[in-house]
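Below you'll find the structures, each written out as structure tokens.
Derivation of every value follows stated rules applied to the coordinates shown; laboratory data play no part. Computed from a predicted model, the values in this text were never measured in an experiment. Cβ atoms are built from the backbone, for glycine too; each structure is taken alone.
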Structure 1
Amino acid sequence: MIGHFILSEAAADLRQAAMKAEQICFFGLGTLFEDCYSQLVLAVGRSPDMLCDNAPAKWGRSFFGIPCVSPHELPERREGVLVVICVRNFEKICIRLEEMGFDNIFVVNFERSYHRVGSIRRQDSAVADVRVLSLQGRWALVTGSTRGIGRQIAIALARQGANVVIHGRVLEHTEQTVWCCRELGVEAVAVAGDLGKSDELEALAGWLRDSAPPIDILFNNAGISPSDYGGFWQMPAEAYHASYAVNLIAPVRLSQQLIPSMIERGFGRVVNISSSIQRRPAEMAYACSKAALDKFVFDLQSELAGTGVQMSLLDPGWLRTDMGGAVAPNGVESVLPGALLGAVIDGNVSGGWFAAQDYTGMSIEDAIRKAIFIGACAPDPLTVRKSI
């Protein structure tokens, strides 16, 4: 529940535009819109006159008592209409509206919880200054990089010039990823260990301390999701022990091992694979372990301030992998380039949250621009802040 809004300069721009507009249209009627409708009205300062969506099934229906029209039914007098786009991936809608002659367009940026408004910004507030951090010659460790998300990340890092430590539970499983990285002209070495077993986790930590090259980038990617035990009420304690061991304790332990040396060198990036999973009690062990990982990152970032070491979180989305299953909506390749943002943004990514599918198909430069615009990284006053 939002108590009140503290308005920033961008919010004042929105309120002023809303007061001048003859009509206000909210565009995009998905789950985010439904969850956040009251917040949107409060931010804008008045209810919309109309709603719009690209889905024909919604045309002619009313939502919250407001009629929904097709894009072709939007008013012909464009200059009198303020449009607020209420979807996460707004780029194509912006282009279409601009082609139709609309120039008073704002974009809603949602917080990582997916059901709260983070900011509403004018669409033309472009981010021009984009710097891609060079990874040439740096060493990266990607846990769980023999397949799936980890393999995608490891190869993408190699394409950026980083040398890579490939990790898997069994050494033989690392061979293909190692070969792919070396083919890109970088160094690649392999290491094995089951992160769910404390002795093997400590052996990996010891290897990193005594024998590994200096690691500048750590991707805590390895994770598990326990089998379906028939729902939350049947889930045994072992499911929680296993989830926390791999999804939380291993990232914490590897961070403890690697971050001090990163601080000594004045540079480090730690990217932790989190999740936006919610309202699914049957996967509670996995969800809770990821929530605990978020807490670890959010609390430790202040300790790292000024050291040159930054930690961020990556939500890879629901993917067609061994963990995600065949019915997942996204292919594993959709994690790029978003998965790299915590490592390649030359700026403040500490505590940042990157949802991979927000950037699918973009160049790294365009992905960075979007990340900064939507507030996924770098401290930037939110257009709307909540007071709980």
Structure 2
Amino acid sequence: MLERKFSIEYAQRVLFTREVFEVSNTALRDLLSAAREAGCKTKAIAFVDSHVAGASPTLIPALEAYAAAHSEVFTLAVAPIVITGGEACKNDFTLLQSCWQAINDAGIDRHSFVFVIGGGAVLDLVCFAAATAHRGIRHLRFPTTTLSQGDGGVGVKNGVNYFGKKNWIGSFAVPYAIVNDFAFLASLPTREKRCGLIEAIKVALIRDAEFYRWLEQHADDLAALSSSIVEQAVQRSAELHVEHIAMNGDPFEQGSARPLDFGHWVAHKLEQVSGFAIAHGEAVAIGMAVDLLYSVEAGILDGATANRIINFIRRIGFETYSPHLLSKTATSELVILAGLEEFREHLGGELTITLVPEIGQKMEVHEMDKALIIAAVECLRGVEIELQDAC
């Protein structure tokens, strides 16, 4: 047997800026200058989320003007391409094929760049296309939502849904860089602007008790979606997510642990059974509530702390219960319970669920008591009924 070990060094770059395509802002120019070969221009193709293009009609002209002003560094191979945004785009395989077609037609190669500007779903779709075209083209992500700027957009995963399962087809591909332009957040609808806050709470619960206390102290500002406080929350969330990916020893998830997916095993199934009517951030809020109350039932977390967290989640505008939690299979089992096996199957190996024994700490369990899950769901349902009666 011949065996040789080798390693490849990656860099996870996240830039925080505002108005990245203002001609006077050199952040992107400097980034691309460092990547190009001496004396050579860099060629790029840009994909723009349709929702972002609609909300910011000056965006595409600004990108084209920026490329023209800095043409000695990079050029756009073709005019920016608008692509359907939202979670539904990850269910349409023809959109993936259209990305490949555009990359091929534009003559984009492994010395070029793919830019993708949009929310998490479009980032997932286009970055998967980039990662698989020519066995991997360098890509730059420009996340435009609180959810993608603070969580998914700063990661190394991408993919599309298949077989009715979230992210069943995908790859690990480290972006050349992620550019978090806070100006994009200003035009977000209230619902989308709020969604990313739950991932900040999640990562604070598993990694940073001080950050969680800061979030609680600014609950009213977060509920009001105060721009400066939201931006601080998103930036710290991004920092903690990148720190975990880069420093935790398993960036490509070869093991069975997925601590950044606290609350997600329920969330992924809720998204599916609701036909994606429940947004990802909203589903994670509910999934975290289920896992927090499960932990109380299992003697892992004290009830007072669980209630404190759940009340805080509600206070900033999230629901922590959905009737979809009670959806059942043909055999009368709760549909969400199938999410446990899908969660294990998605990663492989043994089931590993992250729970929170105390704020700022995490623990991993390898089995979940279905009776206690049902008890947690019934508890949430009971609280929801009480709240409705109180109204």
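Suppose FRET efficiency 1/(1 + (r/R0)^6) of positions 35 and 67 (r between Cβ atoms, R0 = 25 Å, to 0.05) works out to 0.95; of 1, 2, which structure was it derived from? Provide the component values of the computation, followed by the final result.
Working: 1: 0.75; 2: 0.95.
Answer by label: 2.
One of 1, 2 was used to calculate Rg and Dmax of the Cα atoms in Å, giving 22.5, 69; which?
Details: 1: 22.5, 69; 2: 21.3, 71.
Label of the source structure: 1.
Taking 1.2 as the value of distance in nm of label points 7 Å out along Cα→Cβ at positions 195 and 219 derived from one of the structures shown (1, 2), identify that structure. Don't skip to the end; give the middle numbers.
Details: 1: 1.2; 2: 2.5.
Computing distance in nm of label points 7 Å out along Cα→Cβ at positions 195 and 219 on every structure in 1, 2 gives 1.2 only for 1.
Who wins on volume of the Cα convex hull per residue in Å³, for residues 91-250 alone among 1, 2, i.e. which is largest? Could you put the intermediate results ahead of the total?
Numbers: 1: 193; 2: 122.
The structure with the largest value is 1.
A value of -15000 was derived for helix-only ellipticity at 222 nm (-39500 (n - 2.57) for each DSSP H run of 4 or more, over all residues; to 500); which structure in 1, 2 was it taken from?
Working: 1: -10000; 2: -15000.
Attributed to the structure labelled 2.
To which of 1, 2 does the computed value 3.4 (distance in nm of label points 7 Å out along Cα→Cβ at positions 283 and 363) belong? Write out the running numbers ahead of the final one.
Values: 1: 3.4; 2: 2.8.
This value belongs to structure 1.
Comparing Cα Rg over 2.2 N^0.38 Å, for residues 235-274 alone across structures 1, 2, which is largest?
On the way: 1: 1.51; 2: 1.39.
Structure 1 gives the largest value of Cα Rg over 2.2 N^0.38 Å, for residues 235-274 alone among 1, 2.
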